[in-house]
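Each structure below appears as structure tokens.
Since every read-out is calculated from the coordinates, none of them should be taken as a lab result. Because the structure is predicted, anything quoted here is derived from the model rather than measured. Cβ atoms are built from the backbone, for glycine too; each structure is taken alone.
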Structure 1
Amino acid sequence: MKFHLAINLERLDESRDMRDVAQHTLEMVQMAEAGGFDIAWAAEHHALEMTIAPNPLSILAWWAQHTSSIRLGTATVAAAYWHPIRLAGEAALIDLISGGRLEFGIGSGAYQREFDRMHPGLKQSDAWRYMQEMLPVVRALWKGDTAHDGEYWSFPTSTSCPKPLQDEVPVWVAARAPITFDYAVRNRCKIMSWPLTRDMSEAELYVGRLNEALANNPGLPRPEMAMMRHTAVYERPEDWMVPVNAAQRQLSQFENLFKNMGDVVNGFPRAIPLDELSNRAEYDPEMLHRNLMFGTPDAVIEKLKQYEALGVDSFIYYASLGLGLAEQKRSMELFCKEVIPAFS
């Protein structure tokens, strides 16, 4: 099993200095590189303090300056917010300045709130159409001159400047729906999935959808599949509520965005009290402790073995969950020193 890090510049309130957040994020990526992680992922989000990522490619350019071997990925660029020529050129520039380390992740986008601002009139549920048109155009631009006359973008003959260093940039698709798994297999893309806070049956569902897509497209190779979970490793079993409390706080803000409740002030979503949620069972402490990648090193190894047995190729360590900065670093230390060696 391979290991990836997903980390955001994250503030849940104004008490955390933005300079500290930025330095911490970079140091976590450097720790991941030293500890044996393969990829560091940067997201795209807009006007939100809990995920400060207005351009994942800018973040990767920053990380590229301060790392040497870890691969650098977008998880993910939201296709509807970009023009293909601009996206192809900016992504290729990251591949150039990083020495050929780009992993290109593309997706539909997360929150209706962002679409209302970045692409007014577009429903989040329809954004997958933009992603499916965008990807082949970007790939064609990386190869050379191409013209495009599509449903969402049209332009005369053009090319990506610069070109990527890699002959074939690895492409990842964020997938949950069957149609996206099918698209990924047909277009030879790798797959990343996120079961949110749900139990292993959700992970099994995604692996099943990948197998169905392979059955529907005979002869095509099985893509690499990565699975993401909130992660926190700690030494004392009695500390299990520390990451659970942090996750509950962050997820209560996530619920605000996910349900497009509109209660956001200066980029900070209001935390929805758990007793106000119809789906509050999804935030039960014992359930979060069981389903998320929380635990002592031995407990985390045991959980990861379940994903490995399921056929998951790579695990994405999602570090952004409102945990204290010192606790995040200690978790990373324990994961690198005590968890990764169990899979080497």
Structure 2
Amino acid sequence: MRYHELGSTGIHVSEICLGTMTFGQQNTEAEGHTQLDHALDYGINFIDTAELYSIPPRAETYGATERIIGSWLKARGGRDQIILASKVVGRSSNNWYRPEGEKPRLTPKQLRYAIEGSLKRLQTDYLDLYQLHWPDRVIGLFGEGGTTFSTLSGADEVPVEETLGALSELVTEGKIRHFGLSNETAWGVAKFLQEAEKRRQPSIASIQNAYNLLNRTFEIGLAEMCLREKVSLLAYSPLAQGYLTGKYLDGARPAGARTTLFNRGQRYEKPGVDEAIRAYKTLAGQVGLNLVQMATAFVMSRPFVTSTIIGATSEAQLSLLLETRSDLITPEIEAEINAIHQLYANPAP
């Protein structure tokens, strides 16, 4: 296992991060504990979760994943050997995240409420990384697209400086060591960097955005910014919610698969997706790789990716992902991948 510095924090995280959003719905507590043990045995020291997990978000499963990780931490010990990350929900119309049905926003009051809940569920005194799951602004999220030009007045947004100030206080109090963004834009990254410098407050260490063979939009603007400013990309969905296994080609719905169970794969059901997947699957076969490993290794091999977040519902899936190495992508394979990308560029942003 290789390790990379998280931003400019001095913390080194494994190049593979264990994502846990299936714990509490698709995976039981016992299965979650087994996955965590398995990951640590492979050298993973980085675990990612969120207050809203498990997925899909529901009132009855809110916080379930953090509770499962917390019971594992309590039983296992060794908290200081683990880099633990969680996230606070952004602007939302769902009414179960906050007391008395208050709509979630990234206000100082709500940030404090959220972190206290996460720490209690995780049975820890601090988080190594606390992330804003998505912005407080009205923007296109999770592949939904659309423009936001009619909503750019900012009148209904929690100012970045307010959120930043609250996060800085949590750092000072020792409840979090560092903080980062998620599902964010180039403007959002620039704004947080600018405000932190102007106010001489701690700045962002990372950004957690989707990045995979079907969605390489991070390369346009964000990659250069994050490399130059030392903001680590924690790449999620390297397999595009399982679509890059090929199991959903031609509308197939295998029993027990996430899209079959929850019908939440619309981000990866757009024109050109199946054609791109077939091309990548053919290439993987030609170079003697499993498509799952080729797709994951590609993400891991990018110079702007600090850690790749994987997720699995079975031990077999987890083992295959854990055995993936970034050096599986040779210059020749990368050239073939880029040739396919020229034909089917970002069909599922």
Structure 3
Amino acid sequence: MKNNTFHSAFKLQGKSFSSEEELIDFSEEISVEVCDFLRNWFDATPFVEVKTSGSTGNPKIIQLQKKQMINSAKATGDYFNLPENTTALLCMSPNYIAGKMMLVRALTLGWHLDILEPTSNPLKNSDKNYDFSAMVPMQLHNSLPDIHKIKKLIVGGGTVSNELLSKIQEVKPEIFATYGMTETITHIAVKRMNVIASGAKQTHYTILPNIQISLDQRGCLVIDAPTISEEKVVTNDLVELISSTEFKWLGRIDNVINSGGIKLIPEQIEEKLAEIIENRFFVAGKKDEILGEKLILIVEGINNGDLLNKIQQLKSLSTYEIPKEIYFLEKFTETQTNKIDRAKTLILLEKSS
């Protein structure tokens, strides 16, 4: 191995290193996962094997080029103005791309990185302040009393509820939602979630440098990012293009429900229902002889009896967007990254019905 293939300003847990071997040896004290990644990062192979989250299908192993991961790290540093000596916190699992990329950004850009166990409330016992970090929505929700310890925060890996969105409006840190996937080496676009200078929240995503976006014939996003992917990434995400650098995410085409010739986008309906439903939930299509598919609502928890009445009074919903049936399940099935596994939860529902 060659020495000093990481930025000279890089620090881990406050410590500087003179060689890759010294860094790897030190990382053994942190976790097996961090140590394994660093061994892989500094070996002779040009790629890193990464596990996808499984949110849109079965988890799989894909290969990401190290040079492209470095390009992604530089794009994030440029966009958020995070130069060398930036203090950063890794509190997500290094087994997945989001955690791995925090390490790559720190190594590449010369950040001072601290690693904490990826718990649901990572800031609770920390007395340090940081320039930058990344969290999933659950971590953000649980960390609200201490969120002032971070200046800029990116949030990914799940939908931010309306309740959480409301709670972060007056907090001091800049909080951004991210759009991306393992195949695009984390985020290729971001959206400010709390109040910005104009006093308004962004409703759309802005792409990072060196990326071009377009729509395919289905209305789904196509990502052309030669610095991070050899081929164009054709997604299943329905979007509305605002400009050449901005888009609004509508939902996933594989979730679209065709009910009596009316195409319903679950994510759009769920955004409206979130105004009145506190528990986790989602909508889906169920086979129907007359409609082809009928809209149903699945709620995690116990039936409180008056939900249908509340839904019928929700003025933002069209007639077609009112669920024909409501089901309650005690516990949803989740992916390995704690997202709702819609397909497996629907199978669970069928078995329990």
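The table below gives the values:
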quantity	calculated
Value 1.4, calculated as distance in nm of label points 7 Å out along Cα→Cβ at positions 67 and 227, assigned to which of 1, 2, 3	3
If helix-only ellipticity at 222 nm (-39500 (n - 2.57) for each DSSP H run of 4 or more, over all residues; to 500) is computed and equals -11000, the structure in 1, 2, 3	2
